[in-house]
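S.K.: Presented below are the structures under discussion, each in the form of structure tokens.
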Structure P
Amino acid sequence: MKIIFAGTPKFASEHLSILLGGEHEIVAVLTQPDRKSGRGKKISFSEVKEIALENDLKVLQPASLKDVEIQKSINNLKPDIILVVAYGLLIPKTVLDIPKLGCINIHASLLPRWRGASPIESCIAAGDSESGITMMKMSEGLDEGPILKKFVCHLDEKETLETLEKKFIGMSSENLLQFLKDYENKKISEVVQPTTGSTYANKIDNTFKRINWAGQTAGEIENKIRALNPKYGAFTYLGEERIKLFSASPKKNNSSVEPGLILINKEGSLEVGCKDSSLLEIETLQMPGKRIISSKEFVRGYKSTLSKNLKFS
């Protein structure tokens, strides 16, 4: 098949690499425009663009797919399908209608659960016991198109954003090329998504990343910390310092503890009060501009900071 691949972050680039291991012709790669990043505001390429350039693939980087000229360019390539993985731009109907066999999205959840921008983070934060990837034929609605295939996996007790992404990439590595072969040979049936049971995963913003000690239990906060590890880091404030947390564990607690109140246990680690007097032991954290350290190291190295601030906020 002649395929246009559309994607932007590392998760997408891993799928492009899988596709390159097959026999299909990748006629072009769509990825988001280059961004300025870092303190020096240097231009950086998306991970997908890096892989595309390494393999001498045609790269298209429109700011919008509503542009008539880019639509003409896509149409002139005469793709059989457009394969979309975490692209990040809206694909209008005029583009959805171009490929002979439609546009296929590899979505990182078991649709209709967690439609939207952050399905992996959302399923971990919500405490889901299972997730997976869904091959979906795209429609105009947000992740509402018919399901072509699902691949399911179990979430481990300490699953993080990083480990679950790796699981999904492994599942795609095992199944994507065979799926495309079956799809091309019309061995895949479309299944309409249920109208009930859908949930939405919004973009990750600072409201989501900030820990609410009074609003969530220790278990809920630990889920959030794992969901944001390592790409973002859930954060809280100690005085004026913004601290990122990367791992933690709920602890048994039989006494009343004020939310956000910092305790130091007998092992020398930090424990913090949460909603309903639950207690969370902090395992690893990071001060601004510093490396990630254990909370024991933090207690030893930041005694003066802790003496002035007894609560996270």
Structure Q
Amino acid sequence: MISISIIVATYNRPNALRDTLLSFQSLDPGPLEILVVDQSESPPADHVAWLSAHQAEHREVRWIRHSPPNAQGARNRGIREARGDVVLFVDDDVEVPADLVGRHWSNYVDPHLAAVSGMILEPGESPVHELPARCNRSKIGWIYAPLNYGVRSERINLSSCNCSIRREHALAVGGFDENFTRTLFDDTDLAWRLHVYCREKCLKVVHDPQAWLTHLRVQNGGNRPGRRNEFVVADANAWYTWCYFHFQHACWESFRTLMQRYRWWVWHRKNILRPWWLVSAHREMLAGMLRARRAITAGPRLLPGDKLRSEAER
């Protein structure tokens, strides 16, 4: 029987995390374990006490402190320490139906299945049953598949808010790239590397709308540490993240999108009304692009898959 480890990366969201963990108590069947990878630097004392008590009461819960804060590093830590055959990534601000684990698990009776993309709904949102036209774009149209898509299908993209992967395959592709410093395109990057791997191994990834959850999108905290420059629409970190993904995976199509972003992020109305802000906006853009170029030259920061696979086989 396939075992599932739930991995929750969290950062400065004590109340949302408590609610999420409490919602896990209704899971039937339940997971083998729940790994809470906590990047919070100074969690409140009452939260630490609650987590310790919750871990003692529910033996399947493992609270792991992780530093420095980096969502991708936290998820990779979860992959390394997981004991399940399948790792199920869930955000720290969700409500889950009782059958979430069972819905993911039922897909893995197919030995050729590498991963499952679950449907993600926001409060009050309904599933959609048609893909937007931009999904037909060459190269990267697949990244626009809606998270609330209600049709079972094979797909490329995954969202770390609700997706599961056979641990052996997550290790084989190196997990998440820790060069991503925001939760933007990090799971998309993993999805593309997994897609390439699956083509070579004759495996597949499916989107299962029956494996759904509700994402509450709590604004404070989250697993995306970092700050935003208050004077520009997109700071250097936003430009870095965008350019780091697109310049690797979108080839020439990225330059078309780059010009759109340049118009939206630099020549934004609030910058035009304050022309002196345009200087900061251009400086942030150039800094982000140069940082992305350095990161691409240095290469991705992935899990040492070969070593970890050997450990798993032992």
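Since every read-out is calculated from the coordinates, none of them should be taken as a lab result. Computed from a predicted model, the values in this text were never measured in an experiment. Cβ atoms are built from the backbone, for glycine too; each structure is taken alone.
S.K.: Using distance in nm of label points 7 Å out along Cα→Cβ at positions 23 and 255 as the calculated read-out, with 7.0 as its value, let me know the right label among P, Q.
M.R.: That value comes from structure P.
S.K.: For which of the structures P, Q does the calculation of mean count of other Cβ atoms within 10 Å over residues 71-78 return 14.6? Before the final figure, lay out the partial values.
M.R.: On the way: P: 14.6; Q: 25.0.
Answer for the origin of the read-out: P.
S.K.: Taking -8000 as the value of helix-only ellipticity at 222 nm (-39500 (n - 2.57) for each DSSP H run of 4 or more, over all residues; to 500) derived from one of the structures shown (P, Q), identify that structure. Walk me through the numbers before you get to the answer.
M.R.: Numbers: P: -8000; Q: -12000.
The value was obtained from structure P.
S.K.: Looking at structures P, Q, which one was relative contact order in percent (Cα under 8 Å, 6 or more apart) calculated from, given that it came out as 21? The partial results should precede the final answer.
M.R.: Details: P: 13; Q: 21.
This figure was derived from Q.
S.K.: A further question follows. For mean count of other Cβ atoms within 10 Å over residues 87-94, the calculated result is 15.4, so let me know which of P, Q that is.
M.R.: The value was obtained from structure P.
S.K.: Please compute FRET efficiency 1/(1 + (r/R0)^6) of positions 159 and 279 (r between Cβ atoms, R0 = 41 Å, to 0.05) for structures P, Q and give me the label with the greatest value.
M.R.: Largest value of FRET efficiency 1/(1 + (r/R0)^6) of positions 159 and 279 (r between Cβ atoms, R0 = 41 Å, to 0.05): P.
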